[in-house]
Each structure stands twice: as structure tokens, then as C-alpha cells.
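The next part holds the structures, each set out as C-alpha cells.
Bear in mind that the values in this text are calculations on the coordinates, not laboratory data. In this text the structure is predicted, and so the values were computed from the model without any measurement. Cβ atoms are built from the backbone, for glycine too; each structure is taken alone.
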Structure 1
Amino acid sequence: MQALLRDYFDGRLSRRRFFERLVATGLTATAARSVLEAAERGALQDTQPTGNAAVFSGTGGELLVEQIKAAGSKYIFTNPGSLEVAFFDALVDRPDLELVVGLHEGIVIAMADGYHKVSRQPTMVNVHAAVGTAQTAGQMYNAHFDGSGLIVTAGMSDNTIASDDMVLAPRPGFSQSEINRQFTKLTWDVRTGASSAMAVRRAYKLAATAPGGPVYVAFSTRALQEQVKGDVWPKEAFLIDARPRAAVDQIQAAARMLVEAKRPVVLLGDEIFKADAAVEAIALCEMLGLPMATPRLGAFQYLSATNPLYLGSALGGDRPYPYNGADLTIQLGSREQGGAPAANPAPGTPRSRYIAIGLDTNNLGRTHAMDLAIVGDVKVTARDLADAVNALVTRDRLARIRDERLAVIKPAIAAANAARLAQARKNFGQSVIHPDQVGFEMENGLEKNALIVTENQPGVVGKHDFLGFGPRPEDKQNISHGGGSLGWGVGAAVGVKLAAPDRQVVLSIGDGSLMYSAGGFWSMARHQTAVLTIVWNNHNYQTVRNGAFRYNRRMAETGRFPGLYLGDPDIDFVKLADSQGVKGQRVTNASDIAAALKKGTAETRAGSPYLIEFVVSRFGGGAESTWYQKVRPRTTTTSTTVV
């Protein structure tokens, strides 16, 4: 590298030849282009300390941005602030790093989270000081829960100021990096500009290495503004592609258990989607006749409710196998079912044997005793298990095992699906649109490979039982979050569209959820992200109301559910979106659903975001209640003496 730079600076290499030689050294085209641009600005020296690293001279903010570019980031998600001026100043001459702006830090984190979940790339965020950091908390919680690889940075007031009681800074005696520590893999402060590149490299590595998660770094204003010299590394020098393979004896032991089990169940989790392993995992289940379930708190859905082996997420209860009574449970890249036994037999009978497989050891066997734990990449492990089973039994024996299981599993699942869908169809054609009918129309009205970004009520709507989800890019797939902190959906849809510009992106969101991030429509319009937003407006916090009804005390007795009815006044979501540059329409009749979806799809195909507000009915206990406590300003009467 040192010789190349010297030859280029001395005129012995043309610009084109210099670029070609950089690529020949092992740099990617992106990294080589970054080095070339830095050299042309005079920011690179002809003395290099190690390997492919380039020495950069400039402000700490410029060094930071150079390393972000070399890490492969295309976008920086942000809400800007004055403490970060040196960071933003460095972006002026680097237009290939695109700034995606949100009007609230929660929206910013959600945009980055959506982008990361689909691109599977570490994603860069910058927010403003201590107060902006605090504003991110709800969505940092979601990102941490789902293990999303976000690099969250912020400016920080210097400790060289004469007081520790400063505006936009941590309160006296506290550290800015402590604000969201529990929602990160690691968090720390940077106070010297020369270490800014090293710090962000470390953050990228930690965030991206499985199991992923947000990393937070605060940079002091002095660190961002001072003149420094530091190394810029290509991403190949510090990012880790962790795909460990399980030990052969463990794979063989698991294969024997899979073959010997009479009533197995597999829990497929988020690691399956993250590792792009859905095809392999489903193939393993089909080969062995294994019923598949997904955890209630999953962030991805790649299984259709009509899949003959898919149980959904509601295991247990008094139903027989495959919904209960398993003798072998395989936790494959999944989070446990909230601590509840997964398809275990009734008390007093032998417990289900348990195999836990995945990279996140924190989630393996968290509350279940394990008979076998395998730490490994789920994609590689699924393939290895299939090979081990094929080596263990003959083709005829494997067919008998599969057929015996399917003879029990398929009729039970088919009957449960038929009953559920038959009940849903009874809800069609009502005077107020039932959510089931919207879900049914969505299957035909949306593109075959649409990405559905979901933040709405669980149950019938949240599951989208009529949608044909699948494991391949040509199938519909669902992107959500497991954390449950509202305000994620609008921002996440923007990020998903940036990550998948050639697929239809549909935001399916409840009215209550939307109002936590309503300012995100501005980002949709500003950044020309053609998202089709479907608002399910039932004027209610329905999930909370159903919980209140199940509590079965005074709220259920009186039909009064404090704080949960969202009508009076009704929010006009079409006007709300239009005020930020997103057109839309309101639908109140079931006969208009199909035409509205057709219109929305056409608008997004033409490159414009669009919103459809469906006024839908409430369901569940207390659905008819529109009661709310009326609060009026109270006038205080005082006697006044005029002198």
C-alpha cells in the first residue's frame, strides 16, 4: 500500500491504474474507491502502518466518516444536532454516504432496524447528545430484543467545560453511555479524535457478530473537531462472519433423537431468517415429518398458516399432539415460549426431551432442561442434520418414519386450520369491515413477493392467516419486532423499502401503534420510499382492552376501560399523512377493499408512498364499549380585592 500511494502521488500511476492495483491487493471495490477519494483530497499519507490500512489526516469527524464508508455503509440514519456538527460537516464532501432523516429519534432507530432486518448488514445511526439518546429508548429496546446489529452514535458535551451541569448533557454525576446501556451489547465514550475510527470499527464488529445487537458510542465534541491522524481499515479486516459448525458427535446424537422420537415438535425462530436458513430448515422438517411452530415473540414470518406442517405459535392447552404432548422438542434458532413449556405433556408424565440449537447461548435452554445443546449456525446445522439422518437410516425406513408422523400431524393441523378459517369467513360482509376480510383481500391485492411490515394487534389481524408467506425471495414475508414497544412500524417500513427497493413493501399497522410514530410519513415522502401503508383503525387499544377484559373484574363488569377508546375526536389518518406528503384514502365498506388495494399498489409501483385507512370493527371482550372518562379544565374560584 505504501508503494502504491507513493507511485500515485509521484504521477507514476494513473487514477484508473491506482484503483485497479488497490483492488488487486485484496480491497473490495467500495474500499478501494474510498481510499482513492481520500487520496485525492490529500487526506492519505504515503506511510502505512499495516496491511491494507490507510492513514487518514483530518478532523476526528472526518476520520469517523471515512471508517464508516470503509465499513460498507450506504446510509446513515439520523436526527441531527449541534454537538455533532463536525460529523455532519464531514458528510458534505462524501455524497455517497446518504443521510436518512427522521423527525424523532425513535423513528430513526426504527428505520435503521427495518433496514438491518432485511439487508442483514450492520447499520449506522447518529442521534443528538444525551437527550436524543434518551429519546431512542423504546426502539432501542426493540432492537436489542431482536438482536439487530445497529451502531448508534451521538455527540457528547466535553468534560473540559467548567461545569458538569450542562444543557443536552447527562445530569451531574452520570455518564451519557449509561442512558441505554441495558438495551445494548456494549456502550462507551470516546474523548480523543484519533481513536474515533478504532472505536467505530469495534462497534461494527460487536454489533454485527452473531448474536447481534445494538452498540452505542458517544463521541465528545472535541474528539469530533480536533485535527488527527488515524488508520482506516477495510471491512474485511474487522468484521466477523460467524458461521460455526457443530461437532460431528453432536450432530449424530441429534439425528438419532430425531429418528427415534414418536411425537417431535420443532420451534423455528428468528435465527432461521437471519441466517437465510428457512429453505434448509423447512426441508429438514418435511424430510422427517416434523411439525413446525414459531415463538409468539418472533420478528419474522416465513411460514404460511396453510402450510400442512405449521402449528402456529399457540402450543399447549388441552389439545392432543402435535399441539401438546411432544416427546421431543427441538429449539432451532428460536427464543423460548416466554418460559412456558413448549408442547410438553401433562404433569406427572415423562417430560419432553429437549434439543437446543443456535448461536445465541443466552436463549438456548433458558428455562428448559436440555438433553443436548448445539452451538452452531442454524443453516449449516440443518444441512448437517439432514445428511446425518440420511446416513443413519435407509430411504425406506425414513419414508416409514415420515409417513407415520404425517398420518397424525397433517389431519390435526388441517382440521385446526379449516375451523379457524371457516370462522374467519363468517365475519365477511359485515356492516363494519371485519379485520378478517381485510386480511383475505390482502392476499390477492398485494404483490406475490410483498414484504409485510407488521405493527398491529395480535390474533386474527397480526397473524395474517390468509397471506401466503414463504421462505423464498419470490414469496410474501413478514417483518415485525418481538419487543412490543410501540412506535416501530412507520420508521421500520421506510428502512425495509431502502433495503429492498425492488419489492413491494406494505406497512400493516394499527391506529394506536401509528400514533407513536406518525411523524414518519414525512420521512417516507422526503426519501421517496414507496411504501403502501394499511391502517387498521378500530379506535381502540384493543390488545390492552382484551387483557383488561380477561382480568375479569370491575372493567369487565362495567364495560368501562379507562384510557383505551381512541375515538371522539376521531383521527383522520388520510389528512395526517397528506400533511406530510403522502396521499391516501379512507375505506368504510367491505366492497371497496379490493379497489383500494389495487389503487395503492398502482401508486407505489409508480414510485409514491400511499395510505389506506380501513375503518374496522373491534373484537374480543368489551369490543362494544366506547366509554372514556371525560376530563374538563376546572376553574378555581378566588376572591379578588381591588384597592
Structure 2
Amino acid sequence: FYLDGSLKTDVKPGDGLVVASGANPDRETYSVTLRPGSGAWHQLGIEVVQDESLPGARYARGADRFLLSEVEAELVEDGQPARRLQFTMATVNDNPASVPSSTTDPGMPPLAAIDGNPNTAWGIRFGEARNPFLAVRFAEVLNTTADSTLVVTLRHESELRRAVIGRFRLALAADPFAWPPAADAGRRARSRDPSGRTTWSSGLAEDVMRALRRPAEDRDEAERTALRDYLIFSNPESAPLYREIQWLETERGLLDVSVPRVVTTVSTEPAATHILPRGNWMDDSAPIVEPAIPRFLGTLDTKGERATRLDLANWLVARDNPLTARAFVNRTWREFFGNGLSRVLDDLGSQGEWPAHPELLDWLAAEFMHPELDAESAHDWDVKHIIRLIVTSYTYQQSSLAEGGVHEKDPENRLFAHQNRFRVDAENVRDVALQVSGLLSDRFGGPSVNPVEPAGYLAALNFPKREYSASNGEDLYRRGVYTTWQRTFLHPTLVNFDAPTREECTVNRTTSNTPLQALDLLNDPIYVEAARLFAEHALANGGKSFKTELEWIFDRALNRPPTGEERALLRGLYERNLKRFAANAAGAREFLTEGEAPPAHGDAVRLAAMATVTRAVMNLHELITRN
């Protein structure tokens, strides 16, 4: 603790330095108790002291910067409760011992440290070998006695982990202009060690008097600034207006950095691209290659000008382009039949596969570009129109049963003489279980959600460290399309059911059938919870016997009655678990509390036994297969 801004660039532990040590948590709050003695104080100063041993740009204990969320102060007088002190202004000073203002990030302004919002913060991302200094002005002059105690609290509550100050000092200033703000030429001109400055108890400050004695036209920038500062902060009418202007400018700065920025480039002369003789990139004697499309696909109509990306975009959707519409329609067909008309979705050239029905592919592509069916309601490149055509066709509505020797003649169903059977995509597997159990939320839109996943699953990720917490309430039961994607580290269910990692574009997914998938459907907490809710509905709506309850379960999940063999197997499963849970009521209750949905009141033993039946049904491959 030191007084009146006697700043030093060579700070030693004996100079009131506070050094953080010990545990290094992600968030930290410092509380410093001071005995300032008798005085009248205008400002509180916080000097962040650099140290080469600190990993965070020599300021912070962990991150690449420090972020000070809030500065708070309380005054404690003998026999009286603590009084919270208010601040009206915060600036980064321009003392030679401080960091230049240019290194203060626009999104981390000084006023953010006293705005009462833990989500904003003052911080320094990088800087020269100087000590950042934050000066905060008290709303009222702080009068202290010899028995007064001042408690200063520094809160680091940023989302950035370990963005915590490592070393700092505190100061009090009796001079309201002891620490002039940065980025002002006049203030910089008069910046010096304020400890030698004459402070007034009555009358005017020495530099103000000196400026007033000089004729206005002869005053230098420092003297004009001294008079301006005195006028602003001593006038009861102008001081609040100045503070309000500073707050508004800070809020505008925070708003500016919160708006997403569009990255743009300045148009320059395109670099010349040459044919490389024998692959020698330093030999530019060969002809220049102009932007163009493959010659066998035609030419771009550029009216003699150099082709641009806009020309390429126009060609992609041109009526005489044979590729774009065919590729899109082929991929759309795959979504509804399991295979495209050409099974190679990402190559319609000579390395691909000839379409099973080339005329159909051509017709669908032409209809996609310029609809003739439903021309009044459909428009060019209408995706909904193409989907409607496909799903209302006889081909799509066929049974997946191959009859009359069709399977022997066309084992891969390339002619689409019957519908295909295929497992639903990874995002839909969880949706099916939630839909059957009645848990699926049909809310449309909104931010991504976090399903339950194993603890520590993202622990290996760095820069920054990921802190994963599962969603709750309705968000826990939203459709798979809203699931948070972490490239490389997908949700385990998505990985097990062949979702791509999104490290690169994947047009055609593989479809595997592994034991991990069965274990996932059996043990993932969301499937256990779904099975419990499914069992509750079965007991409530399936009748009064196991036979009718099982029929209700099969009808809802598989849209068919159970076979005789399935009835016998599941009845045996039910009766064994009925006995097991009857002997272990605590285990039954524990099983029924999995997930957020509250358990139903009633016979816990019977519900737990029925939940084992619904778990088995929901584990059937048939449930996640599109027939």
C-alpha cells in the first residue's frame, strides 16, 4: 500500500506488493485490508506489476491476459457497519510507470471494472515492459481517520480461465488529478511523479494557479488541460455530464465489439498464374492460365473480361450447367432411399458410378431448375418441391419387402423395384427414443443444447479448456439437430452411429453395425430415462395385463404386434426383474430416478420391471431402421 501515486518502475516486495501464490483456480477474488490513516482521498489506484515468471503476458497467472471484472471498496469505522463506496470514473493513467493505452483492448475498457457487471472486465492483452495502472475515482471524497479500515476487493470472474492478476499494488490519492488519464497530449505533457505536487486544502492547485497567471494565448497544452480538468471536476454541473459521456462512450465501445464483424478484403490486381515448366514454380516463361471452367463443360460468358467468382456462381446455377442440379437431386434421393440414383455422391465424372436411371436423374434435375409440375406454387431451385415429388411418388411409397424373385435379379435394389431398409442417421437415433417415450420436444429453433455425456470427455482439449455442463429442462429433450458439435470430440452417441467429425466435408456417411451401438442404446442415461417414461405410459395406457401392455409397447414403438417368441422372451425378462426388484426395493428406486423427469407415483417395483422390458424393445435394431 502506498499513497499519493509515488509510482516506481522497479517494484520490490517491500514496496507494498501483493503477490498471489498457492492454488491457481480458474476464477479468483482478492480482498485487501488497508489502514490509510487520516486523510481525504479522491482516487484509488491499482498498479499491475509485471513479473517474468508469470505465464500470462507477464501479468496473469494463467491466461494470455488478465481480466479484472469488478473493483469494490468498503469503509469500516470503529463500531459501525461497513459502508460500500461508490465509484464514478475509471481510467488507465499515463504515468511513465504505466502501460500505454493502445494496449488496452477496445472490448476491455477501464469502466468495465466498476460497472457492476461480472461479464465485462478491464484487461491488458499485451504490452511493453511497463505496469498497467487503473485509477478509479470515488463518487464522494473519502474521509478517513487513524482508526479507519479500507477493504478493497478485486474480482476475476471472466469466462477466460485463470485470467487472474499475479502481482499488484494499491494506492490512494488526495489529489484528484494525481493520475491523469492516458491518450491526451496535454495530460501526457504534465505527467510526472505526483508525490511532489502541492495538494490544496483551500484555494487552487499550484499548476492551476500558474496557468491562470499566464495570458490565455500564451498557455501551453499542459496548462490548458489543467484548467479544463479543474473546470470539469470542480463544477457540480459539468462533472456529472462528463462522467455520463465517458460511460456512454464505454457502452458504445462494448456494443461495437459485441457485434460480429464481417471479414472483407480490398480488391487488388489478381496474381498471374503460369503453367509450370517441369514443375518449376520459379519459371514464369510459360503462358498465363486464365480463370475458366473445364473446357468440356463449355465456356463462361464474360464478354471478353477476366472471369470472376461471380461469373463462376452464375455458371453454377445456369440452365446449361449439367452438374449442380444433378448432384443436388442425387444427394436428395439418397436421403429418402438410402442410396442415390448414382451411389457415388461426390463424383459425377468418370470415376463415379453411372446412374441406375439416368433419364430420371436428368428429369428431376430439369424439374428442380425450372418446375413444370405445380408451376404456380413452385419456383426455380425449389428444394421443397423436389422433396414433395419424391415422397409422393409410387417408388417411395413401396413396401421394403422384395417379392417375386426381385431380390435374386437385383440384390442391391439399384432399380428401386422396392423400398430400401436402412438405419436412420446418427442425429435421428436419439430422436426416435425420445419420440417413443413422449419426451421429445417439438420446439423449433433456438441455440444449441448439451445432452448428457461422460464426465471428463473433453478433458483432453486445450486452448481453451472446455467446461461441459449438460442442459436441463426441455433443452435436454430437443432434437438431435440442435446438439452441440465439437469437432473431433463428437457426442459419444453420434460417434457410435457414424456421424462425421466435421473436420472435412463428408457427403456420404458410412453405416456400421457394432456392439457399441447396442451398449449405447442400453446404457446411455437419456435412453434409460426414455425407457422409464415409456414404461410409465405402457402401465397407464396398455390395459390391465402384461399381454395388453406388451402389445401397446410394440404398437407404439414398432407399429406391429409382438411375435409368439418375443412374447415369451419378454415375459420371462419381466418376471425375473419383478422378483429381483421386489427383493431390492432400493435398487428399483435408484433405477427409476435416472434423468430429470420425475418418477411416477405408484408401484415402483412393477414400473422398474416394465422399464427393463421397454429398454429391451428400444434396443432392437428394428426401432432405428427405416423400413
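So Kirkwood radius over Cα pairs in Å, computed for just one structure, reads 32.2; which one of 1, 2 is that?
Working: 1: 27.0; 2: 32.2.
Corresponding structure: 2.
For which of 1, 2 does Rg and Dmax of the Cα atoms in Å, for residues 299-546 alone, calculated from the coordinates, equal 20.3, 61? Attributed to the structure labelled 1. Taking distance in nm of label points 7 Å out along Cα→Cβ at positions 91 and 387 as the criterion, the top structure among 1, 2 is 2, with the largest value.
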